[in-house]
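Please treat every number below as a calculation from the coordinates, not as lab data. Everything numeric here is computed off the predicted structure, so don't read it as measured data. Cβ atoms are built from the backbone, for glycine too; each structure is taken alone.
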Structure 1
Amino acid sequence: MEMRSLYPVSLPTERTEGDDKKTHEDWIKKNESCLNQNFGLISDKLYELELRMAMLETELERSAARERG
């Protein structure tokens with residue numbers, strides 16, 4: 001299973017001479033938004049995987065119970 005970031009993130013270090021404060025803050029907010037979206041995707045995938053694991057464990061327990069009796 002391969003996971004890729006859908007939203008690119010480049011973290012700012014310092015404001016360059018040509019950047020005004022507003023432009024720089026907007027850029028930081030955009031990156032924060034991308035990070036939040038990426039973390040949301042990862043969280044959703046983890047939830048999906050946990051659900052699938054729980055379903056597999058339940059099926060495994062049922063199979064073992066059927067074999068025992």
Structure 2
Amino acid sequence: MHMKAQDFRELAADLAAEHGSAALDYARRTRAALESEGALDRAAFWQTLCCFIDDIVSLRLDPAAPLTIN
């Protein structure tokens with residue numbers, strides 16, 4: 001099963017709501033650890049999540065608004 005952009009946004013919003021800006025640090029460290037272990041697919045998942053979390057905590061993305069990806 002593949003995650004859709006909406007799924008990433010919902011997960012990122014949940015992490016940001018629970019952990020605030022620390023969620024971005026957690027996601028970045030997880031991505032780096034997975035890359036160093038050679039788990040590149042899993043690292044890519046966390047990189048995508050980092051992008052969503054960063055946009056949410058930076059107030060560039062409203063997690064309650066409809067998501068449009070061009």
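If Cα Rg over 2.2 N^0.38 Å is calculated from each of 1, 2, which structure is the one that comes out at 1.08?
Numbers: 1: 2.01; 2: 1.08.
This value belongs to structure 2.
Given that helix-only ellipticity at 222 nm (-39500 (n - 2.57) for each DSSP H run of 4 or more, over all residues; to 500), derived from a single structure, equals -22500, which label among 1, 2 identifies that structure? Traced to structure 2. Ranked by distance in nm of label points 7 Å out along Cα→Cβ at positions 9 and 25, structures 1, 2 are led by 2, which has the greatest value.
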